[in-house]
Structure P
Amino acid sequence: MKYGKKYRQAAEKIVRKQEYTLEEAIAFVKGNAIAKFDESVEVHVRLNINAKKSDESVRATVVLPYGTGRVKKVAVVTNAADKIKEAKEAGAVLIGGEEIVAAIKDGTLVPGATFDILLATPDMMPKLATVAKILGPKGLMPSPKNETVTTKISEAVEMLSKGKKASFKNDDSGNIHQVIGKLSFTAEELTANFETFNDTIRKAKPESAKGKFVKSITLCSTMGPGVSVKLS
């Protein structure tokens, strides 16, 4: 893979095989911006799990103190009048009941184009089950596991639309990838978000996972090289 001049120049500043403190890693990433836009700051975690074993999979939800910096479009499926009111006041982009399910089913509403996240009240789940094959592959099927099935609509819409609440899970290689902010965030904000995310991962360790759970942590910007963070 060929990298651009700015990337190579930034990468050359990294001491190979050296683990940086969190403070050093954040300073490096912020000080070596490559793109003209406000890049996201990403954390990549390599876990000591067997991703093929379901009892070793890692899935959790984290509430970042300062959010990810990404604005999300949240839709809400509910028939309850009070929840519809909550969703409107919280800023949901789409609100409805069976008509939303019907629109998804007939293709007039394209998941992922109109909204990024779909919330539902528990009573709507049997109806949404009819479009699970459409929503599932796009990662938009509401689930109690990622707290997108809830009665706390106002709180959920606000948290998710502002990027404060994020769900993550390991990939097929046993790695986790999560955005923890933007380069425009202060070092203190990125530190608080990182520490919250790191703490959440460690608490999510499966009982069946043996030995050292976190193998390595890398911090980088969207377009920049990764810096190895010293494990605490």
Structure Q
Amino acid sequence: MNQELSPETLAAQAMGDVDATSGALTPAIHPSTTYERSPDGTYRSGLVYTRADNPTYDHAERLLATLEGGAAGMLFASGSAAATAVFQSLLPGDHVLVSRVLYWGVRKWLAEFGIAWGLDVEFIDTTDLGAARTAIRPGRTRLVWVETPANPTWDITDLAAVAAIAHAADVRMVVDGTVATPVLTRPIEFGADLVVHSATKYLNGHGDVLAGAVVSARRDPF
């Protein structure tokens, strides 16, 4: 990402798509659930089923990835869906470190489902770098989840420092960037591997959209 460009310019450039068929400047909505097959049974468009393939989402996913300086983005039905998708990519027994102060919905899911499912969840003060370094279990810790500013007390975590601690132990760092949005903070620039958003909140701001998103720093398996 060109760091000389403002978020407004990045957004304008990323939103510059023009529909090839109609010339429309506003992205189209595609309600179809299935797509045409060729006579040989293949999908000429490359789209198979709307659960995973829907051109409606592509524009917003590219926009968010551009704003965050990431390689790719994926939309979800809600911020909670985006957050839990990250945790459910792990295996029972995996150790995860999570900001002690964080959105209550994520904490509730971890306490009621994540732990019961088998994740070894440890809540720590991520603003305390010594505590973060000590809490990592080499070979066991898979993920450090940081929320900054943290809802509701607005605790601030040094992202670059925690990323360095995590990566030194081959641990991935995920940042919930809901509050700051990429307008104020781009966690990937500080070493985050994934950025999660509840797009319902500050990214939307109008109280009329329910959505979540995950942006990846690289195109690689988690």
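Derivation of every value follows stated rules applied to the coordinates shown; laboratory data play no part. Values in this document were obtained by computation on a predicted structure and should not be read as measured data. Cβ atoms are built from the backbone, for glycine too; each structure is taken alone.
In terms of FRET efficiency 1/(1 + (r/R0)^6) of positions 79 and 207 (r between Cβ atoms, R0 = 25 Å, to 0.05), the structure with the greatest value among P, Q is Q. Taking FRET efficiency 1/(1 + (r/R0)^6) of positions 23 and 199 (r between Cβ atoms, R0 = 25 Å, to 0.05) as the quantity of interest, name the structure among P, Q where it is greatest. Biggest value here belongs to P. When relative contact order in percent (Cα under 8 Å, 6 or more apart) is computed for each of P, Q, the one that comes out at 40 is P. Calculating distance in nm of label points 7 Å out along Cα→Cβ at positions 7 and 39 for structures P, Q picks out Q as the one with the greatest value. Looking at structures P, Q, which one was Cα extents along the principal axes in Å, for residues 31-126 alone calculated from, given that it came out as 47, 41, 29? Clearly, the read-out refers to P.
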